[in-house]
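A.B. asks: These are the structures, in structure tokens.
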Structure P
Amino acid sequence: MKSYRAEEELIFDKNSSHSIHSFWIKKSRFPSFWHFHPEIELTFIKQGSGIRVVGDSIQSFEKNDLVLLGSNLPHNWISFDESITSEAFVLQFSSRIFESFSEFDELNQFLEAAKKGYFFPTPGKLILDKIDEFTTLPDPLKFSATIEILFELVKNHHKTTLASQDYVIPASYNKSQKRYEIVTDYVLNNISGRISLQEISGIANMNKEAFSRWFKQINGHSFTTYLNKTRIEISCHLLLNTSESVNDICYKVGFESQSQFHRCFSSFKNTSPLQFRKLRSKNLTKLIHSPHKE
């Protein structure tokens, strides 16, 4: 039987003899939970959709979303539709677990390269089967299953890097986590309205200049870019998962005009909202990648 947790949390006990931890999360929706930890993490979305934040990457996610996260890389999955249960599998392990084995040199190089995060649009059947049975396995078989999954990912040639190569994990994250959560939660809860720099600086209890410097250091984007990217990714979620019109979605995610929406959407997605929706019906959406823009 699968074991479930209410939230993803830092469950890795450094005094534990266990090298690998795994669990399932099943909720009416994934709430905003921006966090990070020293363990490498593999997250698989069995059911649900919304937006995924990894470092300075903001993208929409769907069922079968598979992501590998490097050590201390901030991440957050947020879903919006409570009519569909959201379910995820999480596997966490130490970055040092394979270091003493020369047989795993290729794997260690892969895990080092994954420090910015990898997205795998086409997880194979072996991986999906291993994930489905993982939490029911005895501990020795969990270790071997982890190796099998990771070597399958090494061979996956369709993976894409999530955080930009310029993205740097600041040392000040621990002190800034609560403030950053307050800011991003405010954005998500007020996405349909106008959010000014003055307003959001007040929410963070900072002046505009200090807030702008702090946010860029933590997030990797200016606040304006982050806000626009978030609006576009929520619009992608709505385009893919609802029958709402492009016109209605435009204003629902906070754009003040159709021209502004189409211009911003094209800038981040290299296509129009309507074409994005049409491509999805042909299963081509995953070929559209968001370039890192500032």
Structure Q
Amino acid sequence: MILRNCVVSVVLWIALVIGYTAFLQRRSVAWPFAGGVAAGTVAAFGLLLLHGSLYAFRDFGARNRLARGERPHDGDVVAAIGTIHPTSGAPLQSPLNGVPCVLYSYQIGAPDDDRKRGGVARAITGFGLTRCAIRTPYGEYILGAWPSLEGFPKRRGDRERAAELLRATPFKTFGFTAYGKAMMRLYATAPPLREDWRLSDAELDVASAELLEQIVAPGETVTAFGRYASATNSIVSNARTEGFVRLKAGGQLRPPQAIPWEGLLKAFGGLVALALPNALIYLLLMR
């Protein structure tokens, strides 16, 4: 879903730039390509805001249903706000810092200066997820797939632990295309899971590499959005239509809200961004 959305966004932007450029050329406007790029970019941004408003309205409805204590039906968009806990056994230990967690992701790659000289940005990456559930005031919801993470900080890793990880771990090797497909499978995979991937054959010096780790700790307050699977009482992905499970840091259960301000603001901003380049072109041609 993420890859598809990126491709669609790029194609849409190119189409808008071509369309505006062709229109300005026919009207004999100076610098038609520059104008087409500017107008197409603003219009594409407006369309993305409108698309984002649909998700905001959907999330608003899911939050309100949770606030009213409604149990979801199979396939409903669901929100779960509460603390997250492992449901079977001890929590995981993050590989680069050794801290307890219910899930982790890590990246090992070239530092910023090397990347600017053509170094590998992310030579090693990995993911781990144990069986866990989010405790809300109205019951638990199992986290049924690897989520996209929002708002969880990336921390520096320990170099000795990174060196031991590289020595002891059998990594799977992926090229760019295979990596994209593997990520799609990851977002649809139920826990427990562990994946360790090598994305480049280039030699990596752990002493100078950039080590980044992202975790979700047991007992941490989170907000999850996804599709409800009644058979397993879990929040899962629906990658073909709705995207992946999203897990956000923090969250607070509030009384049901009457007005979806976030969705309305995004929709308004999208309409303004769509109207702005057309209005400016109209004023330019009317001079």
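A.B. asks: A value of 14.1 was derived for mean count of other Cβ atoms within 10 Å over residues 206-213; which structure in P, Q was it taken from?
C.D. replies: The correct label is P.
A.B. asks: Suppose you compute relative contact order in percent (Cα under 8 Å, 6 or more apart) for every structure in P, Q: which one lands on 28?
C.D. replies: Traced to structure Q.
A.B. asks: Which structure, out of P, Q, was P(r) over Cα pairs in 5 Å bins from 0, in percent, for residues 150-245 alone derived from, given a value of 2, 9, 14, 19, 20, 16, 11, 6, 2, 0?
C.D. replies: Comparing all candidates, it corresponds to Q.
A.B. asks: Additional query: Taking Kirkwood radius over Cα pairs in Å for each of P, Q, which is largest?
C.D. replies: Going through P, Q one by one, Kirkwood radius over Cα pairs in Å peaks for structure Q.
A.B. asks: Work out the source of 23.8 here, i.e. which of P, Q gives that when mean count of other Cβ atoms within 10 Å over residues 102-109 is computed.
C.D. replies: Q
We did not get these values from a lab; they are worked out from the coordinates using the rules stated. Computed from a predicted structure; not experimentally measured. Cβ atoms are built from the backbone, for glycine too; each structure is taken alone.
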